[in-house]
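Values in this text are rule-based calculations from the coordinates and carry no lab data. Keep in mind the model is a prediction, meaning the values are calculated, not measured. Cβ atoms are built from the backbone, for glycine too; each structure is taken alone.
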Structure P
Amino acid sequence: MNAAVPDPLAGYHIEAEPFYRPAGNEVALYRQAYRHRMPLILKGPTGCGKTRFVEHMAWSLGRPLVTLACNEDMTASDLVGRYLLDANGTAWHDGPLTLAVRHGGICYLDEVVEARQDTTVVIHPLTDARRILPLDKKGELVHAHPDFQLVVSYNPGYQSSAKDMKPSTRQRFAALEFDYPHSGLEAEIVAHEAAVGLDLAAKLVAIARCSRELKHRGLDEGVSTRMLIYAGVLIRDGVSPRDSCEMTMTRALTDDPDMASALQGFVEAQFG
């Protein structure tokens with residue numbers, strides 16, 4: 001009897017449920033999109049929960065999640081694969097995108113516009129009725145597994161025109177819009193993730209809300225939910241609220257003395 005063939009995506013399954021609190025109907029909409037394996041764009045500011053949402057949905061659907069953080073040095077080979085030398089000579093090694101396409105994973109390309117546009121064009125044949133991935137260097141045409149889905153994310157408010165998504169790419173996707181959750185829900189998330197009290201979490205959220213009012217008025221981005229969790233963790237471990245917020249928010253967000261002073265003022269308003 002032949003031994004079972006190992007699952008190439010076994011290491012990409014999410015075993016424990018990722019904590020996620022819906023802010024709207026995004027869970028139901030994603031489920032409908034996945035029914036049709038529709039490619040999706042997740043749009044929203046940094047640290048608002050896009051990646052956690054994808055992790056939660058992959059867990060909920062019981063599908064492996066292959067995640068790749070895009071950057072300007074990423075090549076097409078980083079996505080699809082390449083020939084590499086091994087003990088037996090030269091052998092082809094699938095890239096993360098090809099693994100998901102072959103074996104039915106959800107492939108998540110985080111901050112996709114950070115990748116060069118000549119790299120991301122390789123996803124075009126996967127995002128229409130063809131659902132194919134040409135491996136030109138290998139001379140192979142990979143037809144997508146029935147369970148394969150492509151999901152990409154980016155922050156439309158923090159991109160230069162040179163790094164915006166091309167219309168020829170954008171029109172191939174459906175899109176879900178994300179933002180920071182309302183104050184009460186965001187405080188609940190921070191309290192859970194940082195393991196702190198709701199009152200402390202609410203004060204951190206109030207600082208973030210003030211900082212977000214400065215977006216495009218000196219700050220490229222306000223304080224994200226992720227930053228609030230970092231601050232909460234440090235405070236829980238005994239670091240003073242002022243030092244925690246300075247480390248995770250003020251110094252992380254700006255080098256401008258006036259902006260730093262404004263952020264410190266928001267912190268003092270909550271913690272004295």
Structure Q
Amino acid sequence: MTTNDNLIQALRAIGLRADQDAIAALLKHATSARLSPAQVVEQLADMELREREARNLKRRTKAAALGRFNALDQFDWNHPRQIDRKLFEHLYDSLTFIKAGENILLRGQAGVGKTTLAQHFGLRALAQGYSVRFCTLTTALADLMRQESIPALERRLKRYTAPDLLILDELGYLPCDARAADMLFHVISRRHETRAIVISTNLAYKQWSTVFNDAPCLSALVDRFAQHCHVIDIDADSWRGRERQRRQATARPRVTPRAKPLDSPARAAAK
């Protein structure tokens with residue numbers, strides 16, 4: 001075993017997580033370039049910091065559960081009849097709403113890109129070092145309502161109150177009872193003015209009562225969420241509907257006129 005091999009093992013033993021081949025390459029470069037001890041330590045530290053940041057991002061990305069989605073440069077901003085692109089880009093680029101504990105409401109009919117934009121808020125936040133959790137509203141509420149004791153509920157609530165950014169997708173697609181509304185109220189209240197929430201929905205605030213069946217806490221729930229909220233309305237036809245029409249148009253067989261049959265010699269003579 002070479003001196004470098006022993007050194008690599010020692011570095012791994014004291015907690016360096018960088019790849020062994022990368023450490024070996026750095027030591028080889030340090031020898032050939034005659035780097036000073038301080039330069040070697042500095043480059044080792046930089047390598048280790050990059051490795052830890054990459055692992056941290058991977059862990060937080062897995063915990064966020066963003067799912068699969070198209071790249072932001074594939075979003076067709078010309079498709080919606082109305083969308084405040086400047087507001088989205090300001091919030092996306094600066095993430096000031098996370099720092100201020102403010103909320104975002106993405107509102108529009110099904111299939112207009114609300115979920116995709118919400119996922120990109122989450123991806124951007126992860127890249128900037130924030131913790132994120134993404135899930136549908138019904139999944140979150142069902143998860144909370146399964147808890148059978150107050151201590152279990154308190155522990156599970158942290159899943160939705162602790163992340164820097166919570167994204168709740170698809171409010172308005174399935175009805176919820178008063179207990180579910182109470183759960184959402186607890187989440188929003190505990191995050192109020194301290195941690196950001198993004199909600200996507202197809203409903204105006206006044207229509208939320210159709211989802212939560214006029215729950216007693218609904219007014220307070222909406223009041224807290226809307227107090228510091230940026231609303232991005234998307235007026236557009238469904239992307240999926242448009243793509244379906246395109247596929248149907250492309251797949252529709254071309255109808256060619258039937259050729260007129262040729263007369264036989266006998267029929268031609270009879271004419």
* Structure fact -> Computing mean count of other Cβ atoms within 10 Å over residues 60-67 for each of P, Q, the value 18.5 comes from structure P
* Can you say which of P, Q returns 31.5 when mean projected area of the Cα convex hull in nm² is computed? -> Q
* If Cα Rg over 2.2 N^0.38 Å, for residues 20-147 alone is computed and equals 1.51, the structure in P, Q -> Q
* **Source structure (of P, Q) for helix-only ellipticity at 222 nm (-39500 (n - 2.57) for each DSSP H run of 4 or more, over all residues; to 500), computed value -10500** => P
* At a computed 19 (relative contact order in percent (Cα under 8 Å, 6 or more apart)), which of P, Q -> P
